Structure P
């Protein structure tokens, strides 16, 4: 058996061909998760007008999702470490697909927020699950690429969301877009069940993963602190860009559908490419941590482009600058998630990723509650300027400090 992190545990015993099939199904799962959550973002100008909602009210609907997502990220991660990726992800996708369908029944901000809350409960377990699967099915030399592919599906889901949502809304009304997502989730569930029904499992750890023990480790606390800083930028892009393009750039729903997918396409390409590049450097003899930190520095240096987008002279230039930010985020997040996998034991991976997601979600909740009133009273400019400095600050947190833990030290010697 091949080592996961420095020889501390084994890979799940399946063929490489089947492992890659499962990784691509993980890609489809994260694509679905972002397709489902981005539908509301794309339709926000239409739905807020239909329900007579202010940006402050819309921010509270977004808050409902982020609250549930934040709570479930850690709980879902722990559940994945208990149930395994196969059964755990089957449950998670079933919950969020049902929640997507319930959006079509919303009659106002309250019911929309309730459906959003249930969506967050289901989706909170997604990224801990896919990271766990990619790590336990792949050897270290192919791990970053597998994680990049599995997580990169999220960007391609966000790419599909604007044009598909705009088309469905124009042809059949905005509620049909949510029903389409629910149907797609049902099809994925059938494919996943077929692929995983006889998947071997490594026995769970003899005792549940101790969250307090993770929090006591300095290297884990730095991972949490870094995510607290950079996640608000991605939450802002995920939930507010269509509103920005509508309100301050005067774009119609059709225009938003035609153009707002471009930043997320850049994210998807860079996510997968960064994973491949990271793996290549490891095979060339670079220490894994050095690879991750170096590529994240390169990414952080490009993220101030976000602050320039609001001053762009045309919507096309603004979208280009936002695309540069998302390109950098793809490099950043592929290496950040792999760094988590390098740092902790395999049996702790989903829980550790969940903790980082919860930490980022708390920051996302706070930032989203602030963005709505700021936009209502001022403009989007403060949010864009604030987003320009957060990745460099997060990198400083990760790159400084001492004591990376045994798993990380062992991982550096692979």
Structure Q
């Protein structure tokens, strides 16, 4: 699964290639078949990967559980495969590989905190929300990293004395710290920040759990995220706080990075993230208010009112399998509901020589358009010279600075696309 699926494992690093080369002699070991979880079995994968933190080597060079920590309730996949794990450790000479890469691991430990603005993030959260309940109780805070992890970051209580975040790192940091720019560093910070701030937000939300239950209807705000109960609200809130952090500390990067991560969260099922974040910012900044907890009641009152107006707009005429013959001087798109007909929008144009080979990729702003059908249909010209016959038009994804919005301000489903041919 790690080789075939794009996002589970971070592959664009020198370290990943060294893993493949070193462990090639044992690539058919039965452990790898046993724990090769499909994406549909994400809880199994998360359990196996994260629970590894609870294990260490004993004096006989055997892996054994040392902490009573389980990252996913009713899952114990690392325990269930312990015999195979120890067999793999022996036959692969795993510990030799680890020793050979100690300098690399130490490099991560030395540089992660500064590179991803960890101290600044804590300072902001302390000032914005107040000291985390976790830190008030003098718990030990740990950041647990693997150069292979590429998604499913999480925040967990390890035991009564330790709380941990399990974030991803970015390729520029792992390959060469000198190649990082501000946007890349903030993207990496996001993967930690939106776990860290659960330690601040969740205890407050617990105090308002009844109010949240009465005013925030999950089935309206959540489009199959897989989250349940108060966790849906907390995801919205933690990502909104990240937007506050960026606006206050890195306004020069604000618009592009905030929009990209709002696309990302909408794609996870939290489709109204953009208007939720805007409301949080409005309430937090109102009259210089810096008591974050005080925004809960007015925010939830707004949620109750606005949820009768929000829904996820979708493309109706999208054939996801075939390139549809189209007049590029008069492209027509139809949507499931009335859209924002005043605002120019941007599209990502992906040009193909054949269905598998991308030849060109660019973003084009559409400022000349005609809406009809009560704002549900738009016609526009694709002003792009090309020798290629096949195109994909992709809407609302990373790099697009002008999203398509519904009349109520909700993103068109992120990564919506149409396939066209001349």
Structure R
């Protein structure tokens, strides 16, 4: 077999392994090792497997991962999500569909300090869905708003997928964070608009909640001052150039731990939350670092088989032009998102399509935001729909089919948003260009 055919077979085998829910790092490492062994022999495979991981893990960019993970873990256990939801509820809960709008706003705010979609949907699912059901909300809207709102966790910076994309493509984390700010705001407003339209066309699906006095609203706002300050300091410091992403992550982790101490009812609860957060950080970081070790070996295999070059030549031979190529990439990513989780897509597919994107003259930062938005779309699409299945486990009396029906209106908002960002790249590039220059 030709090296290219071996590389393509190896890629397909890897996708199947990951789709069967095998550990991503193990799949990358074994597939890459086996492919190198077949192409260049045992000695080469062993040499690459012993040296490539050292080089990959030496990247300074990776130092932000455990710190932002710890920041998110402390945010989950520190009661910050509940404070955000109550504040949003106080201002928009009295409107039709207002609780769902409040849930999306809280998901966006929580995602901004958490950086994880699954953590966002898990936390908000326990807080917001029961409250909406108590006020007579249709189960489709109650669960669909939280499942869709949970996807905001990987688009609004700081975002773990953005850090992974930056690591794989060697692009700037700070620029990616800046580029995600406006698309993240558009995503929140788009989801809120979807709820508003749905509530108007199907009256009664989202009854009004209770009305809060201005005194009560001011009290609710006092509960979120720490979250707003934490986000402003971390993201403002990174984007403004006052400190590096790693320093910002350290500040964020310390700030989240301090807020957790401030909100904890007693010292015993705080230490329990901190221990669980550190344990979760170690487990998640180990999983991601193992995947990075695997992708380092797998990328050597892809280069040895000349798969990126082969895929690029094939796409160019189609004669689609830059616009057609980008449309094809988006369609492929959406289809992959139906069967693979976001982390797997970023690790496996990015090395294959990134050269094509650059060859067609597209900005790597802009494409990073597009890719993360499309991958985010896969979190609520069947048959996998990770957010949907996580929410169905939290709410066992709500069927998976009901939740999938509930996210349908948000599909339209996602498609419009992706289309707008494809047509107007300046929406994601304006802020990083303003802050960092060309």
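For which of the structures P, Q, R does the calculation of mean projected area of the Cα convex hull in nm² return 17.7? That value comes from structure P. Calculating distance in nm of label points 7 Å out along Cα→Cβ at positions 358 and 374 for structures P, Q, R picks out Q as the one with the greatest value.
Match the computed value 3.2 of distance in nm of label points 7 Å out along Cα→Cβ at positions 262 and 294 to one of the structures P, Q, R, and report its label. Corresponding structure: P. To which of P, Q, R does the computed value 0.00 (FRET efficiency 1/(1 + (r/R0)^6) of positions 214 and 302 (r between Cβ atoms, R0 = 25 Å, to 0.05)) belong? Value 0.00 for FRET efficiency 1/(1 + (r/R0)^6) of positions 214 and 302 (r between Cβ atoms, R0 = 25 Å, to 0.05) corresponds to R out of P, Q, R.
Every number here is computed from the coordinates shown, using simple stated rules; none is lab data. All figures in this text were calculated on a predicted structure; none of them were measured in a lab. Cβ atoms are built from the backbone, for glycine too; each structure is taken alone.
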